[in-house]
Structure I
């Protein structure tokens, strides 16, 4: 499921939104930046690369999680896939620094809010989804149901 702009309860199945091209993907924040969230997204990304027309930002929830994700290989796998690692803590999900959206851009994020202006620009659109959905979508560049990629990652 994906929450569409500009309300968290404005939801649709990810598979029905495959015509939406996304500029920026965000995995992490205090909401979905736990080690398990980063690991499941890394499994989806394994051996694949972020769409060349978009960017994937990864924001661990804390310094401890960042260090764990570095030591267990989760962060290096993300970097190999083309992800940009941001410093832990608050960031683009509240329009604070790296990852602030430009007018007209679309972001698929694991954060917990998607109201207008949340990521710094009232003319941007924010979609919310699970870490798996964001990772799968970052590979394709459009909103993507992650189940096929998750099934392939388990094999």
Structure II
């Protein structure tokens, strides 16, 4: 009789603990930020199987997407954004945006971010609102259906 193995979620206190568990073969796979595993992958201790984004990362061009690996319907990009209180005046938002665009154009900043396997993007406030709305539209039903709560 053939049985199928199913992944089991194991909660760890953070990426370093997961990487240790992976390198010790205590666990067989995990989903982690690229910066957490790239050094071990480069050293041959771990293998990057796929990225969870819709397209390959320009910073990891040899790592396929989940779709390319035969896993359809799962896509989860990670991002970091700058937010302000909802009542922040438009003029202040515009000044913050202009400053961020300047900072993100600095070679030293871009170099630091890419060293962490982060692709620098300087969205306009409206573009970032659209990203947040898209994420809420995609993940809201999953959160609701599974009664997920922050503790």
Structure III
């Protein structure tokens, strides 16, 4: 379900790395289908070396290249990211946000009305693949996208359903 899907992580911190590692460990997709975007080129390079993924400092480049865009930034950074990407994410792209305390409506508005959004809250043990994630999806998220979100979040540990 994810093998032909490109996934971009907007934010390349600890939780993004946990998700990348989980997705690769579970063989949900290959490293050449994953892109991490973050402000620090050295962090992107380290992730590229460790996991064989692509990296960039351009959130826009990452978002345009993917069928799934994961917002893995700190909540205080998300408004800036949303402004930057407003109007640049295709309507059929799944947006999966793990940014704490940010409502789906705020994400949708920040992206100019984007509809296919999954909001998730992984817990700290997810960093070692032993986590639990609670998530919800908008009605516009397709059955296939729900399965993709479940697979990605399940790679953090526990599986579960949204």
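So if we calculate relative contact order in percent (Cα under 8 Å, 6 or more apart) for every structure here (I, II, III), which label has the highest result?
Details: I: 34; II: 14; III: 21.
Of structures I, II, III, the maximum of relative contact order in percent (Cα under 8 Å, 6 or more apart) occurs in I.
With distance in nm of label points 7 Å out along Cα→Cβ at positions 43 and 139 coming out at 1.3, pick the structure among I, II, III it was computed from. Structure of origin is I.
Bear in mind that the values in this text are calculations on the coordinates, not laboratory data. Fair warning: this is a prediction, and the values are worked out from it, not measured in the lab. Cβ atoms are built from the backbone, for glycine too; each structure is taken alone.
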